[in-house]
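Readers should treat all values here as calculations from the given coordinates under stated rules, not as data from a laboratory. Computed from a prediction, not measured in an experiment: that's the story for all the values here. Cβ atoms are built from the backbone, for glycine too; each structure is taken alone.
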Structure I
Amino acid sequence: MQAVILAAGQSSRLYPFSENKHKSFVSLFGKPLLVHTVEAIKKAGIFDIVIIVNERSNAQSILGFGEKFGVSISYVVQRQANGMGDALLMAKSILQDEFTVIHGYHVDAEPLIQKILEKKHTGVKSVLVVKKSADYRKHGVVSVSGNRVTSVAEKPETGKKEELCIIGVYLLSKDFIFVLEKTPKEHYQFETALSRFAKNGKLSYVAVSTPTITLKYPWELLEVKDYLLQKIQKIKKKIGNNVVIAKSAELIGDVWIGNNVVILEGARVKGPCYIGDNVTIGTNAILRNGCVIESDCVIGAHMEVKNSILMKNTTTHSGFIGDSVIGENCKIAAKITTANVRLDRQPIKVTVKGEKVDTNKRSLGVLMGSNVTVGINCSIMPGIIIGNNVVIGPSTTVKSNIQSNVTYYTKFHEVIEEKSV
């Protein structure tokens with residue numbers, strides 16, 4: 001059995017975390033999501049892996065040819081983002097008779113592949129993993145009859161209250177490749193070929209009801225984080241080497257701590273929580289509701305962080321960061337406040353590529369790119385996207401998205417009046 005990992009698309013809707021890379025190269029828990037996915041595929045019992053990458057990818061420098069992971073990895077370069085169908089056809093010469101196809105962010109690949117293999121043992125050769133969802137307009141939707149898929153529709157405008165949606169894990173065969181080759185080339189060539197293949201009665205499916213990973217929009221990194229936090233709760237090692245924890249600090253629940261971490265007086269860390277290497281947690285700081293603090297970060301004194309990701313080498317002072325994703329190398333001054341709930345308590349909508357997208361979340365803070373500097377006393381409204389390489393001036397309230405490579409600030413007018421005597 002062979003696994004094909006798709007890691008070459010533009011990932012534009014994950015901006016600002018995909019501005020210069022595919023989304024599977026976002027790092028969580030000290031390594032790119034792509035590495036988590038490779039490890040999950042191996043645990044499922046597949047050791048022959050093909051990764052389809054774009055020209056900018058540094059996958060080979062991270063993964064090599066798989067030796068240190070106990071697998072064999074081959075690479076195929078897709079020079080233009082022409083969709084999944086084009087990607088698979090580029091890998092045609094090295095595909096086995098049967099192979100799984102998996103998106104590079106599927107850190108949950110192990111149980112999904114196992115479901116596919118169980119279905120394969122019933123004699124079918126091609127299987128989709130599907131899940132009932134009311135959010136069908138964002139996914140491929142299948143129609144079924146008995147154990148067979150009868151058609152595939154990509155992102156339909158109308159449907160039932162819930163539809164069976166494709167989640168991005170497939171078992172396919174060379175028979176499908178023959179159909180794909182005869183399908184007109186366009187962005188949804190893969191989905192069109194799937195529907196044609198289904199009409200031949202050769203496509204089956206397996207439905208799952210457990211949480212699965214979707215990574216289309218930046219706030220969905222919080223759900224990837226939650227999945228990985230559940231996994232590390234099973235790891236026996238909780239505290240690394242050369243860790244200093246003040247006597248008055250509290251660790252509550254499952255807390256995974258890397259090497260050379262310092263947790264100062266009065267700090268409270270409530271699990272599940274991941275703290276990477278060389279992190280400092282300041283006096284009276286609070287981490288709660290599932291935080292991931294990557295390596296070389298500083299959480300300042302009196303800072304509260306709730307259900308958030310702080311990527312590596314980011315420093316903060318005092319304030320509140322809630323339900324947020326903060327990129328690498330950010331410098332955040334004192335008294336920041338990320339508003340994470342609307343005043344009317346309605347679900348938060350985020351502007352993505354000029355379109356308002358309903359997150360279906362009632363709590364969501366800021367989605368901040370890398371290399372952002374934030375001045376003192378700043379407030380950021382719910383669901384704001386801040387690009388990369390941004391400077392935000394002091395005492396600024398951010399009410400709308402900020403593009404990359406700008407300075408953003410509120411102008412103040414100084415008034416000096418002499419007192420009447």
Structure II
Amino acid sequence: MFERVIDWIDERTHIKNILRENFVEYKVPKGLTFPYVFGVLSLVTMFFQFVSGILLSMYYEPSIHEAFDSINFLIMKKVNFGWFFRHVHAAGANFFMALIYLHMATAIYYNAYKRPRELTWIVGCIIYLLMITTALTGYILPWGQLSYWGGVVTPEIPGSIPWGIGEIIATWMKGGYRLGDLALGRLFAFHAILLPMLLTIMVIIHLILIRRIGVTDPSGFERKKEEKIPFHPYVSLKELGVIMWFLALFTYFVFFKMDKFLPKENFEPADFMKTPSHIAPEWYLLPFFQVFRSIPDKFLGFIAFNLIILLLFLLPFLDFSAVKSARNRPAFLVMYIILIISFTALTILGTLDPTPINAKLGLFFTITLFAFFISLPIISIVECKRMNLEREECKTKEF
């Protein structure tokens with residue numbers, strides 16, 4: 001009976017052909033390394049976020065008088081398994097961002113942003129921006145002490161823009177001169193409706209581009225189709241095994257280590273009369289936060305961390321060398337290590353008090369972070385000259 005139903009569906013949708021084309025006939029390089037699984041794990045975590053987010057939105061009240069209780073009393077204590085879905089959503093947000101950072105680091109290491117995958121990289125950067133915005137809006141929704149003051153501090157960053165423009169933007173973000181129902185309603189609409197829709201569209205486009213162009217070979221050389229292997233079963237079963245281990249780790253944190261993702265300060269209701277001693281964003285925003293506060297001039301700090309995001313988008317055009325993968329590029333590998341160290345150091349400094357020493361260290365690692373992007377055209381020119389190729393020829397050369 002079940003087979004007859006499947007055959008009936010297949011006659012009308014050709015689902016078997018679609019699955020065969022996208023899994024069995026889809027070829028990938030032989031030497032895929034473990035970091036390539038971060039993209040799949042990100043997709044799995046995104047699914048968790050959508051499901052848990054839909055369930056939480058059914059009981060959440062976007063009101064400054066009801067938001068805190070709707071989460072900490074109604075969802076956590078009254079709704080069956082409400083605590084579980086909140087834990088999944090909170091832990092999932094942190095795992096999601098960690099996986100995306102690892103996925104981006106892998107793509108940079110293997111130069112997955114180079115021709116013909118420039119558009120794939122740019123769409124990935126758009127996904128990253130949408131995720132940061134989604135995480136930031138979601139952080140404010142619980143309306144605890146950290147959430148509220150995080151919402152107060154965030155508009156101050158674009159508020160540093162001179163000529164009255166920053167003040168207009170900050171006032172719009174807060175929905176007035178102080179956070180209230182209007183801002184909370186907007187944030188909930190963005191977090192639960194608009195941003196997930198945009199994120200879904202961009203992820204679909206990202207996957208289509210990957211499917212059409214193919215996965216980057218970790219060796220740095222473009223292989224012919226006959227030199228590749230079918231995605232299923234050679235890669236899909238390995239990824240399934242990694243997903244099972246990931247789920248074990250994820251559920252461990254959901255059940256036993258939620259204090260890492262739900263700080264106790266945020267279980268206090270929002271109080272605009274009581275300012276916390278140290279206000280800092282979530283860990284995945286700390287590098288940008290540290291860049292902003294390390295530069296004495298706030299407007300320059302605002303420009304600096306936005307410039308970092310812009311340079312990420314421009315990465316395919318800054319690095320125009322025909323050579324791919326850090327395995328084959330010693331100078332690039334050195335700068336890549338500097339990038340990772342700088343980003344990690346800025347994250348750590350973002351958790352510390354804003355002392356003069358920490359500010360100087362933050363400024364130093366901000367400079368080394370920018371040094372990575374500045375070095376790419378220089379490295380590309382040197383590598384092109386080594387191969388006796390002109391710049392335009394070097395851009396289009398494929399191995």
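Rg and Dmax of the Cα atoms in Å, for residues 124-267 alone was computed and gave 21.3, 63; which structure, I, II, did it come from?
Answer by label: II.
Looking across I, II, the calculation of FRET efficiency 1/(1 + (r/R0)^6) of positions 36 and 276 (r between Cβ atoms, R0 = 30 Å, to 0.05) that yields 0.15 traces back to II.
Name the one structure among I, II that distance in nm of label points 7 Å out along Cα→Cβ at positions 92 and 252 of 2.1 was derived from. That value comes from structure II.
If you line up I, II by volume of the Cα convex hull per residue in Å³, the top spot, with the largest value, goes to II.
Distance in nm of label points 7 Å out along Cα→Cβ at positions 52 and 172 computed as 0.6: which structure among I, II? Attributed to the structure labelled I.
Could you figure out which one of I, II the value 2.3 for distance in nm of label points 7 Å out along Cα→Cβ at positions 260 and 332 was computed from? Working through the options, I get structure I. With mean count of other Cβ atoms within 10 Å over residues 148-155 derived from the coordinates and found to be 17.0, which of I, II does the value describe? Traced to structure I. Work out which structure the value -4500 belongs to, where helix-only ellipticity at 222 nm (-39500 (n - 2.57) for each DSSP H run of 4 or more, over all residues; to 500) was derived from one of I, II. Going label by label, the one that fits is I. Of structures I, II, the largest value of relative contact order in percent (Cα under 8 Å, 6 or more apart) belongs to II.
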